[in-house]
Structure 1
Amino acid sequence: MRGIEQFNAGEFFEQHETLELLWRATPGEIRHLYEGILQIGVGMHHLFKNRNFHGAAVKLDHGTRLLEAFPEACHGIDVARLRRDATRAREHLLALGPERLAEFERTNTPRVHLVGERE
């Protein structure tokens, strides 16, 4: 899926555009899976492009909360891992605070993994 490829490539603005189209066009509760992923990506966009501490923290939290409604694996996506990685990224962000955003380690950037995918 193109949106996941964009997310994992760090193209967070682009992934938002792609996944928003899918999210809005999809009926039912599954649409919130796409919304959760795109919100996490928007959080990373706020962090890396806008240097917006508040926006990054809020979007990471919102995206993670949306994913809580889904099982550990859903539609081939390792949802549990994404929730865990997004939570860890937000915790790292909060520990740094707004003054030290530049110190956010990119290794803490969440990625969308498929079920059974290795590192």
Structure 2
Amino acid sequence: MTALRRYQALGRLKPGQMNKTESAYAHHLELRKIAGEIAWYKFEGIKLRLAANTFYSPDFAVMLSNGEMEIHEVKGHWMDDARAKIKVAAEMYPFRFIAIKAKAKKDGGGWSVEEF
């Protein structure tokens, strides 16, 4: 097993199970929902077809209070194929695609956002 495969194996969770960063972001979404900014969100709620045997399952599908849909991908570290998939999906589907990364506490905490 290569070092990369061992690294990837450490981060794999069962479908539907959030890691710590995703759980923290779900809490952030819940606060936005309470504030009325978000009408609905679902973890691993949709699966987008990119090609015949290629799919993209984003972390969160989010509906804003005005009815607009967004796709939120929470990342601690980007693998090349994940960045490629979100870029392809952003070109194919009429949603706003956003990558979310937790900021370090020493940098003030919160979330950094990258839009595709």
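Nothing in this text is a laboratory measurement; each read-out follows from the coordinates by a stated rule. Model, not experiment: these values are computed from the prediction. Cβ atoms are built from the backbone, for glycine too; each structure is taken alone.
1, 2: which one has P(r) over Cα pairs in 10 Å bins from 0, in percent, as calculated, at 12, 42, 36, 9, 1? Mind showing how you got there, number by number?
Values: 1: 15, 50, 29, 5, 0; 2: 12, 42, 36, 9, 1.
Comparing all candidates, it corresponds to 2.
Hey, relative contact order in percent (Cα under 8 Å, 6 or more apart) derived from one of 1, 2 reads 21; which structure? Could you put the intermediate results ahead of the total?
Details: 1: 21; 2: 17.
This value belongs to structure 1.
A value of 0.45 was computed for FRET efficiency 1/(1 + (r/R0)^6) of positions 23 and 87 (r between Cβ atoms, R0 = 25 Å, to 0.05); which of 1, 2 is the source structure?
Values: 1: 0.70; 2: 0.45.
Corresponding structure: 2.
Could you tell me which structure in 1, 2 was used to calculate helix-only ellipticity at 222 nm (-39500 (n - 2.57) for each DSSP H run of 4 or more, over all residues; to 500) as -18500?
Working: 1: -18500; 2: -9500.
This value belongs to structure 1.
One of 1, 2 was used to calculate FRET efficiency 1/(1 + (r/R0)^6) of positions 71 and 95 (r between Cβ atoms, R0 = 30 Å, to 0.05), giving 0.55; which? Show your work: numbers first, answer last.
Working: 1: 0.55; 2: 1.00.
Traced to structure 1.
1.6 is what came out when distance in nm of label points 7 Å out along Cα→Cβ at positions 63 and 79 was calculated for one structure; which of 1, 2 is it? Display every interim value, and only then the final one.
Details: 1: 1.6; 2: 3.1.
Matching structure: 1.
Looking at distance in nm of label points 7 Å out along Cα→Cβ at positions 15 and 31, point out which structure of 1, 2 has the largest value.
Working: 1: 2.2; 2: 3.2.
Top value of distance in nm of label points 7 Å out along Cα→Cβ at positions 15 and 31, among 1, 2, belongs to structure 2.
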